[in-house]
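Enquirer: Right after this note come the structures.
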Structure I
Amino acid sequence: MGFMDKLRNRFKQNAETEEVSEKYKEGMEKTRNSFSSKINDLIARYRKVDEDFFEELEEVLITADVGVNTVMDLIDELKMEVKRRNIKDTKEVKEVISEKLVEIYYGDDSQQIEELNLQEDGLTVLLVVGVNGAGKTTSIGKLANQLKSEGKNVVLAAGDTFRAGAIEQLEVWGERAGVDVIKHTAGSDPAAVIFDAIKAAKAREADVLICDTAGRLQNKVNLMNELEKVKRVIEREVPGAPHEVLLVLDATTGQNALSQAKTFSESTDVSGIVLTKLDGTAKGGIVLAIRHELNIPVKFVGLGEKMEDLRKFDANAFVYGLFADMLEDE
């Protein structure tokens, strides 16, 4: 059984997995329409797998924002695999591409890297960072809703005290999700807000505390210092925390998202990415670039506007969404 058959079978097993595949298929329509049409066009124009074919494939992957370094490694892997399997027909290459995309995402790690590091005993602290406009507050609200629906007692900390309206925006999401929001007045010290939120979360025997943070431009040194200060408070009050530092990135910004990820990961130990607006871009390959070049897993992706549209990332479902039309045409 080929890899594409395995993917097809994996997501057609039951109603739950089929719902996941449909969500990724629907959410990745823009990327797929761009990517699939180019791959199909390439396969139609080339009868045999040669150097010219690989050069054009390289261009297709780069325009999908897979990232130059990732593309080079992927093309090398594809060439070796094509040679090993003695593949001559270009139609067989899409099977190998889909397989290698999943492999290059996971590397030597297990598929558990996408899971949140939730503590079985005591308080789990999630620190959420990212520039303004990436969808940080919205993602926190959706994540809080998701965790609450799983039976967790969740508290939010309004640590973005600098951006006008940020505290009120988090309060609105807190109300929607039905969770408490700990806040100070606008302009307050973010570290003091987080300190009070930890005390409140412990007093309320919360399972998870999600901390919002300031998101002014990533090249402002004082922002990174502020994040370091917040992190020190969390480490002091909850040994071993923060259990996750989630960086929220806007998928529509493409390679700019990658540069933001580099900057933030230098200042705070980013453990996972929340990639918003994946449904709004034709360059969804950025998922692979972030993972491969920075070795940071994508934990959640935004596949729509609704509360339930923040989804746990699944590289297999991502590749399914990328190749869905091809899979269903066969």
Structure II
Amino acid sequence: MKVAVVILNWNGKALLEQFLPSVVNFSPEAQIYVADNASEDNSVEFIRTAFPQVKLICNKVNGGFAKGYNDALKGLSEDIFVLVNSDVEVSPGWLPPILAEFDHSQDTAAVQPKILNFRKREYFEYAGAAGGYIDMLGYPFCRGRIFDTLEKDEGQYDDTCEIFWASGACMAIRREVFYEAKGFDEDFFAHMEEIDLCWRIFNLGYKVKAVGGSSVYHLGGGTLDSMHPRKTFYNFRNSLFTLVKNVPGIKIYLLILLRMILDGFAGLKFLLEIKPSHTAAILSAHFSFYSHLRVMLKKRKKIFKKNNYYRRKSVVLAYYLIGKRRFGEL
């Protein structure tokens, strides 16, 4: 299998200086690309000068994560695309276990490694941890991370297992399946587009897996800090987009109503925490959702996979009311 490691960059020269060397040094199995999303700093010049062995792709506009990768991958012919955030440090030998899983299982479409916290390296990182799932209400959670509670890596997720979604921070995907699933939805711009893509992969009958024999370290918030209101906007709006597009049957309408009510409680919680900008971001997310609703309804597929998509009915109830903080307790 030919492998392309593709790093999307936007005004991230400092991140490239810090993290690109590990990718170059520890990825001999792959051709490395940096896809620049119309950066306004001197990222492009830095890559050309400091890393001539890295191939550069220059996107004409900053279309966010979704369009940025769609544009960048169009010209690549490798069998496996490995999408890596610019704030990810890879470890020696991280790629062979991932590639071995593709070779071993032909119905495996996407794979993620264990994603650990760059600052607290013995803990899992928020964006993906050891593999993602979703509950009946559409709330994502991970092996090793439920909401804001991060588990310590004690080898409990060193196995290889089927998951529901792989993290966009570090995701390997078969080229043919990426295009069969129509790539990332560019209306998302950024955040949760990988969950939407993995859901479509699931509906096509393929598998997504986490490979515990591979580890990377994610800084997180390299482009947009986790507590930035804009990220709140994308997370709430794109979660609704994902549900409308992928939840089967007429139950989607009741589900959207329930989610909007719960989003209201989330907005109230932000107000009580004196974070009014996040409450405003949730309101903006809902208005944006309404304006895109017709488009999202057109994207719904007529045929859905019959198996349940969710890991449990409500991770919210388990976490906040019952007090289950670890994945193994669910």
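Quick note: the coordinates plus some simple rules give every number you see, no bench work behind them. These numbers were taken from a predicted model, which means no experiment stands behind them. Cβ atoms are built from the backbone, for glycine too; each structure is taken alone.
Enquirer: Give the label, chosen from I, II, of the structure having the highest value of distance in nm of label points 7 Å out along Cα→Cβ at positions 66 and 114. Intermediate values should be presented prior to the final figure.
Expert: Numbers: I: 1.9; II: 3.3.
Checked I, II; max of distance in nm of label points 7 Å out along Cα→Cβ at positions 66 and 114 sits with II.
Enquirer: Given that semi-axes √(5λ) of the Cα gyration tensor in Å, derived from a single structure, equals 30, 22, 21, which label among I, II identifies that structure? Numbers along the way, then the final one.
Expert: Working: I: 39, 20, 16; II: 30, 22, 21.
Label of the originating structure: II.
Enquirer: On distance in nm of label points 7 Å out along Cα→Cβ at positions 18 and 322, which of the structures labelled I, II is highest?
Expert: Largest value of distance in nm of label points 7 Å out along Cα→Cβ at positions 18 and 322: II.
Enquirer: To which of I, II does the computed value 40, 33, 31 (Cα extents along the principal axes in Å, for residues 26-137 alone) belong?
Expert: II
Enquirer: Starting from the value -17000: which structure in I, II was helix-only ellipticity at 222 nm (-39500 (n - 2.57) for each DSSP H run of 4 or more, over all residues; to 500) calculated from?
Expert: I
Enquirer: Using the calculated result 26 for relative contact order in percent (Cα under 8 Å, 6 or more apart), pick out the matching structure from I, II.
Expert: I
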